[in-house]
Structures are given as C-alpha cells and as structure tokens.
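Below you'll find the structures, each written out as structure tokens.
Each reported figure results from applying straightforward, stated rules to the coordinates on display, with no laboratory input. All of these numbers come straight from a predicted model, not from anything done at the bench. Cβ atoms are built from the backbone, for glycine too; each structure is taken alone.
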Structure P
Amino acid sequence: MHYNLKKSINMYEDAKKYVFEATKFSNAILERGNGCYVWDIDGNKYLDLNSGQFCLSFGHNDEGLQDVISKQLKKIYHTNTATLTPQVLKACKDMAEITGGSLNKTIFLSTGSEANECAIRYARFITQKTGVLSFSQGYHGLTLGSQQSTMGGAWARPQSTTNYSIDCFSTTKELEQFFEKVIKESNDNIAAVIVEPILAVGGILIPKKQFFIKLRELCDKYAILLIFDECQTGFGRTGKWFCYQHFGIEPDILTCAKAMGLGLAVSSVTFKTEIAQKIEGKIVHFSSHQNDPLSCAITSYVINRIKNDNLLKNIKTMGSYLYSQLLNLSKEVEFISGVRGTGMLYGFDIPQEISKDFLSELQKNGVLLQAIRQGRTCRLSPCYNIRKEDIDFLTNQIRETSKIISCNKKY
C-alpha cells in the first residue's frame, strides 16, 4: 500500500521551527476523522487503534457528541467554582448509578493527572500522613504530585522520600510482608495506595484478582485509603463500567478521565460517602474548571450512550474476537508474543530493535498503533464500536507488515 506523505512532510517542514517537540511526531498530518478511521492531508486513510490518545470511546467525529456540545454551548458551559448547574447534578447522579455501592460523591475536573493530584491530596488531608504506595511500573500522570507515583517516581524532580513502590506481581504473602515492612520503616506514615487495575503504560500488565482483594484487606487493616486510577480502564474499557468491578471490591476513591470526555479534557474523582463526609467544605483541591456544565453534559452523554447502545456487550464480543485474532498472529509471526488484555485494551510484545520499523511500516499500510516500554509492547485501545471488518483489516496489515520486517531480519 505504502502511502505518499508529500503534503504532510512539506507542511511540517514549513512550520517545525514554531512547534515544540515534547515528543517525536509522526510524518502524517491528520486532517479529519470518522469512526475508527482518520485521514491525513495527503488523503491517506488510517485505522486508529489508539482511539486518539485512548479517549475516543465512540470513535472520531461522533455526531451525538457534536449535538451535546452544540446544545450546551447555547446554554451555559462554564461557571464559577461555587455555582452548580443541572448538568452537574445529573452527571453526579449518573456516576453514582454506574459505580454502585458506596462510591457516590463526585467532583469533575479536567485531566487524569489533576484527578490523581486531587485524590492524593485529599487522602493526605484525611489521614494527616504523607506516604503513598504505588506500582513500580504504574502511571498516574506527569504533574509533580502524580509523577511521584508514576514508574516509582523515577522521573520526578525532586523525588519523594515518603513514597514506596509495589511489585504488581507480588504474591499475597509477599504483599503482606511488604506492607508490614513499609509501615514499620515509615513510622505508620502511609496515607494512600494508588494503583491501576491494569497497568496500561507499564506494558498492559494484569495483576491477579486475588492481589487486589488482599490489597483491599491490607488497606483496611492499616487505615490506608485505596485509590483506583481508572483513567485508562474506566467507562467500559474492560467490559464493565470500571475494572474494579471485576474483583468484587471497592476503592475508597476512584479517578477517571479519557474515555469519559471523548477527546475533551474531562476527569472525575469519586469518593465513598463516608470519606466525602470527612472532607466536604475543606478547601484542599479545587479548580477553575471544576464541575463545568459542558464537561458534565458530555459525561452523562457517554454513560447514556454506553447503556442505550449496549456497548458493554459489544466490547466483550469484539474484544474476544480481537484477542483470538491476535493470538493467531502470535502463532504465525515469529516476533509477536505475549498477547494479553481484556475488553478493548490489549497488548503484545515485539523485539525492541524492530519496533520503530514495525510501527512505521504499519502506518504506511494504514494502521496507527503505539508502542510502550521503550517500544517493546504494542498497545491496542480501539473505539468501542469497532467492527469485525476493522479487526480483520488490522490483522491483515500486521501480517503483511511482518513479512517485510521478517525479510529484513532486524531482530
């Protein structure tokens, strides 16, 4: 297939001296999108397996979202922090219905990093402790506080002296021993544990259900607040509303982002009622974009759309088909291994030395895919309404691309 990118490359060359490269950019300059596909300014079409940046639950150019935004913009879309709107009240109620149980009190913010900052700050305020436990390979954002818990705080400056890292594949016995050690070393100074139920940036790592059950037990034992970061797994991504619902437990605080905003900056922090009662009215964290009516209207739309279109069922059905196709590929292609995931979140491993070429060839053949772990794991996070023919196109293009890579024998 091999696309021509002449216009895209020329446009970027003309403007690159004005663009700050926070990360390396693709050669394709995207112009429009529809459903699971996007087009660049050269007219080339790509299957977007990233759903934008994991945010576009219903794909690109969703007409229902456009209608919600248009109607809300004509009413009211921003207020001060001390004022509510009907959209806020409805979205909070909608959140309580899909979380169920004791997680009933929600505040809406802008990004996942901000939501995690908020959760950690309130946990410290409630407990009057400063330490935070997180997975050594977990990701919670890149603002200063959230970065302290990202990848064990490896890139945070300054680094925290009160945070500790957990191995997500610890046995329940090892986890228990770790808690005992950390409680002693910190002089019982641990405020919270913040974890992803599936470590997405860390490599699509999936700890066992029993791990989380034991984690809940240990947090209760030591009066530590348990925060579940579901910014990448929430709002249906794993086939349930939230991934913690697979485990039969509840966190004390739940953070969400990405899929709930459909590409707009929306996040949330939901507290157990008993936790919220301890902190309501205390000015610990609030924002200029707290409980914006536009954000809340979008959140309610996402919830209602998932319900009305029975998308949780489609996530399970198409997710199973995607998984089976990836497994078949791993048997055919010698450098693809370790297929794993659930719902609409999957990963597979490839040799690091071919990652750049593999992704580049895939793009030339009409597929946008990202790699994590320095290129060693390909992460698939497609939109919820992906079709069988889209998955077939993906697997065919991976198969064709692998032939090119295998011929070059760069691994």
Structure Q
Amino acid sequence: MSNLVPRDLPLPLPAPAWLLEFLLVSSFMLHILFVNLMVGGSLFTVFYQWKGKTDQRFEELAYLVAKTLTVNKSLAVVLGVGPLLCLNVLYTTFFYSANALTGTAWLMIIPLISGAFLLTYLHKYTWHNNSLSRGSHRLIAIFAAILFLIIPFIFLANANLMLFPERWGEVKGFFTALLLPNVFPRYLHFIAASVTVTGLFLIGYLGRNKDPSSIFQREPNFLFEARRSLYSLCFVITAAQFIIGPLVLFTLPSHGISGAMLGFLLIAIAMAMVLLKFLYQESKNPTPQLSKGFLRIVFLFTVIVAFMVSIRHMYREQALSAHKQIQKEKTQAFLDESAAAAIQAKSPVAEVSPQEKGKNAFASYCSGCHAEATVKVGPALTEIRGIYKTDTAGIVKWAKAPGKKRPGMAMPSMNHVQEDDLDAIAHWILKAK
C-alpha cells in the first residue's frame, strides 16, 4: 500500500483545512443540486415527450422541462468549479492519481459535456419549427440524456477510485476502475436522487406561467394531476432509497466507516422516514397546492441532502486517513533529504591539488587519443615528455593550434577547453613521472 501512495507537494494550504473542507461540502451541495436537475430534467423531458406522442398536453409539459435544461446545465458547470478546486487542494495527489489511472475516460469529459450542451440547445431551439421530424427531435433528447448520464458516471468512478489507493495497482483504465466496490450502487443512488430532486423542482415550477394559453391555465386539473404524479414518483423513489442506501453502505470498504458517520446516517434515515410520510400525504391530495406541506418537504429534503453530503465527506476522510499518514511520512522524508542536500551543497569543497586537477582534466579531454606508453590515435606521453621537457606553455600552444607531424588523423583544436585546464594537463604530463 505504501508504495502506491505518492508524497505530497511541500506547499502550505491557501487557507485552514477546516475552512476548505466546509467550502468543499457547501459548494458541492449547490453543484450537485443543479447536476441532479440537469440529469433528472433530461430524463423527464424524454419521458414527457414520449408520452406526448399520444397526449399533446405532455408535449407541452416536456417543452416546459426542456427550457430549464439549458439553464440548469450551465449552473451545474459554473458551480462545479468551487468543489473541484477544493478537492484539488485538499486531496491533490489522490485526485490526480485517480484521473491519471482512468486516463482517456477522464479526458473525454470535456467533449462529452460539449456534445451534450449542443444537443440540448439544438433540441430546445428546433422545438417549434419544421426543420426536424418529431421522431428525430425525440432522438436528440434521448442522445442528450444518454450523455448526461455518462458524464456523472465518469466523475463518480474517479471520486470512488481516489478513496482506495491500495487498489490502484489493479486499475488499468476506466473500465477496470468500475470493478472496484461501490461504483454501481452509488450511481444508482445518484440517479434516484436526481429524479427526486427534479420531481420536487417541477412540483414548484409547474403552474408558474400565468399566460392564459398555458396548458395549466387552460386545464387546471392537469396541473393537479401532474403534481400528484410527481409526488407519487418522489414517494416511490424515496422508498426505494431505503433499499439502495443499505446497498451503498454495505459495498463500502469498512475501514472508511466511523461512529460519527453512522450517527449522522441514523439521523438522516429518521428524517427520510418523516419525508416519506409527507410525500405520501401530498400524493393523495386531490388538489395539491404549493402550501406549507410542499415547503416542509423541500426543507426536510434539503437537510437530508446536507447530512448525506457531510456523511460522504466523513467517509472520504476516514478512508484516506491511513494513506494520508503514509503520505505525510513520505513528504517529511523528502523534506529531510532536501534539507540535507542543501546543507551539503553549502559545505566547503575540498581543495584539489594541481596534479589531481591535471589528471582529471586529461582523463576528460585527452585519454581517448593518448596513453602513457602506447601510441593510440596520438603519440604516447613518454614521447611528448621527450619533446617538450619542461615546456608546458609549448604543450598548451600546440593543443590550441595543432599541426600535423605524422600520418593519420590530425589532432583537433582544443580551444574549447579552458586555459587553466590546458595548463593543468600540461603540468601533469610533464611532471607525472
């Protein structure tokens, strides 16, 4: 496990850790709200538009939902910057390691988002013209919804992968990352939450248009029917979360579960049971209004989401605690080694004798062509001593502007060698023996 955890960057955090964690949790709540509305809205658009094939009222309802998509997807992207930055700062090496391991899939997020956005705008702005058949128009909505389902799946797989550094050695790309525990249960939980969030949003959003030509102004009973069906759907999905939730919990590796997390979870479950009761009551209301009943449902649901986001952060911190300790030790070891290297670099360098300097310079520049008593490319040192005796300046002069005294390759100029090195070489040759 320790071999897979990289050391951290030895840089101070730009703010206290507790503040960054608070910003991460709070900004993620806002971001995930609009991600839920984006994903859920695309699914509702496809569903209502498909029902509109036989009932024109649902075609109008689908258009109302589709108009919210272009706004919600933009807010989802803008509000995603904050939690992404906090995540990068607090879990830098874990987050980027997960991104590197999923490679191509992670890089595909930008083109996938671009494609989904373009399809959403195409779908919205070709609604009332005859440039596309209704069948083609529905296909655009389906393709956009598919892309909106894929994008969070990639994000979720990466967020899950960063929690398990001990498993990084098994991951060979995005699809092997999906084999890690908890990916699919968490994704199912996310989709269910997206449908519930969007359902509650539509309950409040539908009927706001007071234009007499609006479907809900023309047929008030259709508004009540739509709201009741949305309440019923939210009730069913919330009830299903009592099955999906334990599935998520039981597929989580136990080392990330803490007592505080379980305490928060029990409180969230208790509130969810109350929420279930309120949703059931409203689903049976023949004329559901935006009254106190709706407001208490929204408030209770918001508190539950806040608890769930906090639980998610608690699990992340607990799951990474041992790995962060390993990382801390590796980072400290790196800092200690760096400090030792800096001290060593500042210590005085031992003086090298002129003979040692000449010997080293000869080995670097001359030994390829000259040897002590053997003729290689150039003459042996014994021959050079016989010629120059004690004339070190003569050797330097010849080395800088050599001629050709014998057959074979002429000696190249040694002008590129510093003057003091040439002088040291000359002294070493003539005084070596």
Structure R
Amino acid sequence: MQQFSKNFRVTLTQFVSILFLLVTVISISRWSTIKLGDTVMWWIIESLLIVFFLLARKRYFDKSMNWTIWPIQLYLGWCLISIIRGVYVADNYWEWKTLFSTSLVLLLPLSIFISMNTYFVQSVLRTWLKIALPLFFVIVIFLRGDALGHYLVPISVLALFLPILPTKWKVIALFFLAVVILGSLDSRSNVIKFSVALALGLLFYIRRFISKFSFETLRLSLLLLPIIMFSIGTIGMFNVFQIDKYVKGSYTTNVVMDGKTYKNDLTADSRTSVYMEVISSAIRNDYYIFGRTPARGYDSKDFGYLVAKLTNSDKLERAYSEVSILNIFTWTGIVGVVLYFFVFFRATYLAINRSDNFFMRVVGLFIAFRWTYAWVEDFSSFDLSYLFLWVLIGMCFSTQFRQMTNDEMKAWVIGLLPKLRIK
C-alpha cells in the first residue's frame, strides 16, 4: 500500500509537471508563426490540470491548513457561485464558450493544493528548466511579439532567488532575463515584471540594511497604491496612465507585424478608455456589485463592433480586457474584487511577517507588486504568468516554505536546478 502511495505521488507529480510544460505552449500560441493546437485541445489540457489540483488536495494537502487559506477558499467559493450564475446567463454559443474558458481561469487558485507543497513546486520547476528551457532555442525561431516573456515566466521566478543560485545558473538566469528585458522593449508588461523580479531578488545583497518594518511598509504601499491612484483618477486630480502629459521627449520602439514596421509609443495611454468602458458598462447594466458572471463581458464601443461582426452577434461586448482587475470586476463584481484583495493581503502578510527566511519576504513583495500591476495590465488568462502567480501565492500561505531558514531555502533552490554538463 505504501509503495502504491509512493508511485501515485510520483505519477501525479509527473503529470502535473508535464501539464505545466503544455501550458507553456498555450501561453505562446497566439504569438507563434505555426499553429499550436486548437481551443478544444487546450481546454482538455487546462481541465486536466484543474482535476490534478483537486487530486493533489485529497492526497497531499495538509487538511490542518484549511484555516490558513480561508481567503482563497472564500474567493474560490464566490467564483464558483459566479460560474453557476453564468450557466443561467449564457444564451448563445459564444457566451457558453466564454463561460467555459473564463471559468477555468477563475479556478486556477486551486493550484494552492500543490503550491503549498515544497516537493511539488520543486518538481514542476525542475522539469520545466530541464525540458522547456533548452527547447527555447528551437521554439524561439517561430515566435514573435510578446512571446519571449510569456514563455520564460519561470525565469522571473528564478530571479527572485538569484543570489543563492550557483554561479553557472546565475549566468543562465541573467542571460534569459536580458533576452526578455532587452530583446523586446516594446513588450512593456514583460519588461516591467521581469525587471521587478530581478530588482527584488538583488535585495538579498543589502539585506542587512532592510528591516522587517521596511518590508511591511513597502507591502502596504504596493497594496494601497492602486486603490489610491484609482480614487484620485476618478475625481480627475491625476491620471497615472496619461504619462505623456508629464514626461517630456519621445519614447518609441519599432514593432514588426505582418512584415511591416510600426512605431510603438511607450508612453501612450491605452488604459483610461478601457476603465471608462468597463465601469460605465457595469453601472449602466447594474452588475457592479455581483458581476456579470464569467459568461459575459463588458459593453465596448472600441471593440464591440468588431467582436459582434466576428461572432455574428448583436451584443457589442468584449469578453475580457488587458487589465486583470477589470476582468475580475466584470466577472465577479465588487464582491469578487474585495475577496481577491484579501487573498493578496493575507498572502503578503504571511510571507513578510511570518517567515523565517529572507526569500519568502521577497516573494511576498513580488506578490504585492503583482496586485498593483493587476490594475495596469497582467492578463487574466490560463497561461504561465497567471498560473505561476498563484503558485507563488500558495508558497506564501505554506508553512513549509515560510519555516525554512535561508540555508534550507538555498538547498531547496539548488534541488530544483537540473545538473549542468558545462565544464
């Protein structure tokens, strides 16, 4: 019986690791010059991953930790209610399709059942680094646009632990970080997220000068900043998205699409109109408290006519936007946004105030940053970026990770690195 349990554990871990590899392919499919599967195929893979998360809960999740993850349980419970409501709301093919795909995204917090386990997270990362990282040099030939950062998401995770990597792996991590940051400057989101991960990882070198109070102050600042900026933007005092009004000079890059070169203004305001459409749609249709469910999107003049034409529908709706928090708001309402905030608040609190090692505090700051950035972009989609966000959140809730010392964390990180044959 013990042998069966051990084999089941290995098999489950292997399947989850393989599915993470396949999610890598899903993450870059829209930027690939070759066809990488179809919608049904990706739905099957995504559904399997959700199922394996549930299987992991039964076998490997410490039930005594239920009291710790109550914010995630509340958020998941509300998402489930929103999904059920969506079943009654959907009334055509496209809305049912939106409901199914969006529901899978909202169920990603179920990854908590593997991400609180040090063995699982280590296995998933090691498999990805062993297989997906070398394949990058082949796959990159068929990639364009934002694909680099979407493919190399685990490298941003590795950046958080950069100081304790062996020298050879430091060089490898820095190389791939440079590929994303310098290789696609027009991909603002990837450049920002990878740069922040690197900057936070480097804090280890000045750790003697950083108190827990400093971490806590920065944590609270990052969590409250978007709420404050949204409030003053709403009353017209200051719009952080209109950077071009406050920054002098021209900041553009050349973007190649379909064989043609276009100018991309890095200071252009592409968010204010989205915020206005999402909020006005919610107020006009009276779903701002409970959300429009995952089956529906928001009314959009900018995109609605194009979507209606493509779907042969009379509803001028866009299923989701580029801004993560606006998607949560549209699908689950203010209630969902508040519960979502509690997840980030509690996760970052535990990581910074209840950890015995420096690196979990760094992870906590990165999660706080991702909450802030969710108000700017950070797509809510079933891809590596959003999946690893929830993996890192799970690590923050995990006593296994938080009770490690710096030396134990170093041993764990070294354990997830494949052996190199570089002389």
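The value -12500 for helix-only ellipticity at 222 nm (-39500 (n - 2.57) for each DSSP H run of 4 or more, over all residues; to 500) was derived from one model only; which of P, Q, R is it?
Of the options listed, only P reproduces it.
Here mean count of other Cβ atoms within 10 Å over residues 66-73 was calculated and came to 19.8; which of the structures P, Q, R was it taken from? Could the numbers behind the result be given before it?
On the way: P: 13.6; Q: 19.8; R: 16.2.
It traces back to Q.
Any idea which of P, Q, R comes out highest on FRET efficiency 1/(1 + (r/R0)^6) of positions 322 and 354 (r between Cβ atoms, R0 = 35 Å, to 0.05)? Please list the in-between numbers first.
On the way: P: 0.95; Q: 0.05; R: 0.55.
Between P, Q, R, the highest calculated value is found for P.
Who wins on distance in nm of label points 7 Å out along Cα→Cβ at positions 90 and 130 among P, Q, R, i.e. which is largest? Display every interim value, and only then the final one.
Working: P: 4.5; Q: 5.7; R: 3.8.
Structure Q comes out on top.
Out of P, Q, R, which one gives 0.05 for FRET efficiency 1/(1 + (r/R0)^6) of positions 34 and 74 (r between Cβ atoms, R0 = 25 Å, to 0.05) as computed from the coordinates? Present the calculation step by step, with values, prior to reporting the outcome.
Working: P: 0.50; Q: 1.00; R: 0.05.
The read-out comes from structure R.
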